[in-house]
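Engineer: Structures are listed in the sections that come next.
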Structure P
């Protein structure tokens, strides 16, 4: 059954509008009487039937509502050094499927890609759209937030005060991510700092340790590409808290 991001629910109905409406009637060619599922980041999803379609909206009568347990119990955020090509898009799509709660694109000293102003805003809009599509594909009910492209000094204010920070670092030889997680509190969010293609500079790693109280960790003996490291670390954290595997 097709899934749509919907407007707020009112009077036992939900509305499908905008791009979702265009997809519903012009791509999928759904009509009155067809059943659909709607979600609106409320933690619930709604089974509805299309009663009528207007130029700007489809009115769907709610048949049932439910709160499926499909979201990760522990909130996990990726802070991703800006990477070139399709790497950011890949991480956003697959990270959403795996269960991340949000992603912060980070300007970093060794990032080849530099995004500012309108170009940065447009890219975030595109990334959010990718996350939205991945939510529907993976049958999640809450869409991860792709935040604005940010600088190091802004990070602490963007996430909850009790966030627990880790920074995978190729020069870390003693502390593994798994061992670090054993000392974390499962009720508190986890933020994973992932470097761009050239990795983080020593100054950036030190900033993370001192200002964010991040623990530098090893992901293993092999050097991973930035997109591989992001998804591997995310998977380890979610599996540690019982959301994968």
Structure Q
């Protein structure tokens, strides 16, 4: 009886290293899957993020330390606001629960175009949105872009444009706004909306910075709502300028 128990213990103890070796064996291939990717994230971006995770995990045993290292690499990439969990969901599958940074606008300068988030922080190169998601472009910023992703783009002009965009991004007519032009801001503090027809809607000052006798935010938005309801266009198909800054009347030039 005693001999049988001893033999069983020896067999079990000998089996433990074999289990360890099997669990810790590196995987030849790994598939990374993101839970609930946002609608704005295009296929090329998601493929890039999957490749970041897979390259980190390739050849590892998908241990807890490997998963944590992958979580940190994703955070360091600058694409994520939060990476809540990286977990093994199959023998060669890893599932990631993460929140991507959300693009608020594009900014175009002499170096090209880049995306920024709501806090005017520059998103990493290669961050793009799917074709059916409308993103307004801010043009002619006074200051140069930051040198590193997730740094804030300086300038009162860009901040003013973001304040306007924050108030109009849910409007029915937002897809008619192609760009916000900052070229007049240094001299006059005025912002200009450029429509997809090429018309220029003179918005004027940023919300809260209006001059005497200038329309306030609510009045400006109401006017654009009204123009849209009347003709289906905030520019009413006018090829020139539509000035909504006057407190009394809309002026076309």
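Engineer: Output the label of whichever structure in P, Q has the greatest value of mean count of other Cβ atoms within 10 Å over residues 50-57.
Structural biologist: Evaluating mean count of other Cβ atoms within 10 Å over residues 50-57 on every structure, the highest lands on Q.
Engineer: From P, Q, which structure was Cα extents along the principal axes in Å, for residues 74-153 alone = 51, 28, 19 calculated on?
Structural biologist: Considering all the candidates, the number was obtained from Q.
Engineer: So, one more: Using Rg/Rh (Cα atoms, Kirkwood Rh), single out the structure from P, Q with the greatest value.
Structural biologist: When Rg/Rh (Cα atoms, Kirkwood Rh) is computed for each of P, Q, structure Q gives the biggest number.
Engineer: Kindly point out which one of P, Q the value 19 was derived from, the read-out being relative contact order in percent (Cα under 8 Å, 6 or more apart).
Structural biologist: P
Engineer: If you don't mind, there's one more thing I want to ask. Upon calculation of distance in nm of label points 7 Å out along Cα→Cβ at positions 90 and 170 from the atomic coordinates, which of the structures P, Q produces 3.9?
Structural biologist: Clearly, the read-out refers to Q.
Engineer: Right, here's the next one. So FRET efficiency 1/(1 + (r/R0)^6) of positions 210 and 234 (r between Cβ atoms, R0 = 30 Å, to 0.05), computed for just one structure, reads 0.95; which one of P, Q is that?
Structural biologist: Derived from Q, not from the others.
Engineer: Further question: Could you figure out which one of P, Q the value 24, 14, 5 for semi-axes √(5λ) of the Cα gyration tensor in Å, for residues 122-161 alone was computed from?
Structural biologist: Matching structure: P.
No lab work stands behind these numbers, since they all come straight from the coordinates. Note that the structure is predicted; figures quoted are calculated from it, not measured. Cβ atoms are built from the backbone, for glycine too; each structure is taken alone.
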